[in-house]
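Throughout, read-outs are computed from the coordinates displayed, never taken from laboratory work. Everything quoted here is computed from the prediction, not taken from an experiment. Cβ atoms are built from the backbone, for glycine too; each structure is taken alone.
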Structure I
Amino acid sequence: MTPTDIPPVQETYKAVYLTAEDLRVAASILYNAYHDDPFFIAALHKGDKAQYEQKLRGAIREELHTLWQEEQALIGLFDEDRLIGLACIVTQQVPLGEARYWHWRLKMLLSTGWQSTQALMKKESSILEHLPSTHCGILQFIAVTPIEQKKG
């Protein structure tokens, strides 16, 4: 068999902006990807695994909802019609860190608690301090479903 005899691989991947209907699946992908993340464990885990998982779900849900409402770039990687990964990019047009909107703070406070909300805002403020200009964005989340990982 020569290289010309091998049929071409049919690429079915596409990267598109997420729709509102995609957010539930996107939140699930992010939850699995960030479940063991050292930052989220430090910020949200206070000894009770079930409570940590609930806080993580709430934080991801609220952040995705806020980014969606602020019309930020929520880009999904699809294999045909199946969402297999995503990247969430935040521009500095959206207040971050200590400048977060009060309603985001309140929702996050109810979902994760005071110390966790403070940790999330501090992380964003630290990132903003190190950006070279206000024309930069922040990669807020990036994830691929576990079954699609390590495929190259």
Structure II
Amino acid sequence: MAFWNEKTLAEMDTTEWESLCDGCGKCCLNKLIDDDTEELYYTNAGCKLLDAKQGHCQNYEQRFSFVPSCTKVTIDNLAMLTWLPASCTYRRLNEGRGLPTWHPLTTGSKEAMIEAGMSVAGKVTCETKIRYMEDHIVIWPMKDVE
């Protein structure tokens, strides 16, 4: 049986925890919060380390050195990260929903995730290339399949 079905998030070791990340890149997107309504909006503008074609961090191991504001998802902060998309595996497991069918741990590659429209690959631009973040609000990162 798969470890994610046998263990709670808190019981997982570092390797298991890290493997849960599907690599979709949605958490690397810039987000805006409406000052009046507190509503969260995703943009299609990614962090300067986000590879727009492949949809993953170009320097994951050293990301905090280059982007100090990057957030590390941990068991201790997971419940507070309300901006994680509904499709995020950490969020899904924390909510008792299980892995999606397109997850690389179940399919063996990122192709099913990309085909399901769950990756940022080919859909984003770099934050350094835009002038007004408000012009880049998109709704597709909030999509959740299953």
**Message:** Comparing I, II, where is relative contact order in percent (Cα under 8 Å, 6 or more apart) highest?
**Reply:** II
**Complete:** distance in nm of label points 7 Å out along Cα→Cβ at positions 13 and 29, calculated, reads 1.2; among I, II the input was structure I
**Message:** Given -14000 as the derived value for helix-only ellipticity at 222 nm (-39500 (n - 2.57) for each DSSP H run of 4 or more, over all residues; to 500), which of the supplied structures I, II does it correspond to?
**Reply:** I
**Structures I, II, by distance in nm of label points 7 Å out along Cα→Cβ at positions 109 and 125: label with the highest value** = II
